[in-house]
Structure P
Amino acid sequence: MSLSDNDLIEELRTEAIDTVEDRLHNLTQAVADFQAGIINGNDALAAIRLEAHSLKSVAASFEMKALKVMCHRFEDYFFNMKELTEGACKDILFYADRMSECLDAFVNHREIDVSQMMRKLPNKGGFEVGDITVTDIEVMLVMEPGIATKIVTRELLECGYRMINVASTLDAIQLIPSMKPDAVIVSRVMPELTGIDLACALRAMPTTRDIPVALIATDQKEKYKDLPSDVPVLRKGSNFADDVADVFVELGIL
């Protein structure tokens, strides 16, 4: 690689770092403007969504791996929010601080274990689940966005689990090794790779083979001949939360 190529790469890297810093500043400024009464909750949340999406795009383009994972978790945090509230401001600023730490690690060529940071993040927002005790159990739910996903997410939140929603099995394969959730629950019917494909892939990779996986499906487990033998099948319904608890006990999570 020529000197000019190296110079160009370094220039692009510097621009990416500057862009992330600007986006983080804009994000925290939107929170400050809301708290000062300059903008309303809807406008503040719209601005935060825009900055978060831009952050995620820059992080993905320049292989800022830790920041990319943190951005996904941040977007997931406010995905179901309708407007910004005072209670969410503290959480968003906490996320901004963690994203700044990820950027600092990238700038200084330092590895950072985001899985430990994940467990200190505020739990998923946008759901009113009452007064519950949040456990330290991180559950990744891999399902396409929709009413069914909201129902399953709410049920798991009401059980006190810390939730991560991922809409694509391909995204899940990239995120799971970094996030290291305590369990993965995946819908059998998914675009691109099916839930069974994801379960098989996780079992095949040394970094993920010990992470418990459960499949949401409608038929008996015996009908899915390619499903790994240690992957239980869950069915949506009135007893879903109890079935999840039973499976987690069986898998040694509870």
Structure Q
Amino acid sequence: MTTAPDHVSAQTPLAPTGTLRAVINLGNAMLARRGPEGQPTGVSVDLAHALAQQLGVPLALHVVSTAAESVAAVRQGLADVGFFAIDPKRSDGVAFSAPYLLIEGSYLVRADALQQTNDDVDRPGTRVVVGQGSAYDLYLSRTLQHATLERAPSTPAVVEQFLASGADVAAGIRQPLLAEAQRRGGLRVLPGRFMVIEQAMGCPAAYGAEARATLAAFVEHAKASGLVAQLLARHGVEGASVAPAAG
């Protein structure tokens, strides 16, 4: 596996304690999950290791279950870097890199549902389940004008709440929703996407310009060198593509 270039630094604004503290969100199974022995594994975990190697510092992982917890850890300075979808509501206290991945957001409905296209979802009386604080929650909170959002405690809990509550639609990442539809039966994913999630890295805004530049350079190298593409293949991630170079 290709890694980021070695660049040992005894002191770096991106890891002011001397250890790179990375928060890992297990709520997005495309990027991180528990391995056979309970250890976190996935694209974001490997990127954190690569960044720590580049900085020449040890890595400490802080594992959480939701995107909201991940953002809060970086915002509060409990973690030096995190992995999240870019959204204006998350920018307070967090400095984002350019995206390294593009992920499709889609809708899941029952097989006999009236909804046939994404445009059919935003109708009065339609109940849409999202993960609390997820990229879909933030985006749909701004864009849906008629449908009602209902929030599950985490992204992995969305489909269960959708089925148990009798809601009309579940919103989430396309590939996991397709897998749920195939596994459970009686469900289908609407064609196309309602949003493209720009998955990026972020650090506390208070760390300053040098830390932001270091993180930005790492992300651009990870894309250009093929590291991100290799990690997607290594972890069997489908439905995501490497983001283009920052303009």
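Hey, relative contact order in percent (Cα under 8 Å, 6 or more apart) derived from one of P, Q reads 27; which structure? Label of the source structure: Q. For mean count of other Cβ atoms within 10 Å over residues 19-26, the calculated result is 23.2, so let me know which of P, Q that is. Derived from the structure labelled Q.
Computing P(r) over Cα pairs in 10 Å bins from 0, in percent, for residues 147-202 alone gives 21, 54, 24, 0 for which of P, Q?
The read-out was computed on structure P.
When mean projected area of the Cα convex hull in nm², for residues 35-114 alone is calculated for each of P, Q, the greatest value falls to Q. Using the calculated result -18000 for helix-only ellipticity at 222 nm (-39500 (n - 2.57) for each DSSP H run of 4 or more, over all residues; to 500), pick out the matching structure from P, Q. Answer for the origin of the read-out: P. For which of P, Q does volume of the Cα convex hull per residue in Å³, calculated from the coordinates, equal 123? It was calculated from structure Q.
Comparing distance in nm of label points 7 Å out along Cα→Cβ at positions 27 and 123 across structures P, Q, the highest value is found for Q.
Quick note: the coordinates plus some simple rules give every number you see, no bench work behind them. In this text, all values refer to a predicted model and were calculated from it rather than measured experimentally. Cβ atoms are built from the backbone, for glycine too; each structure is taken alone.
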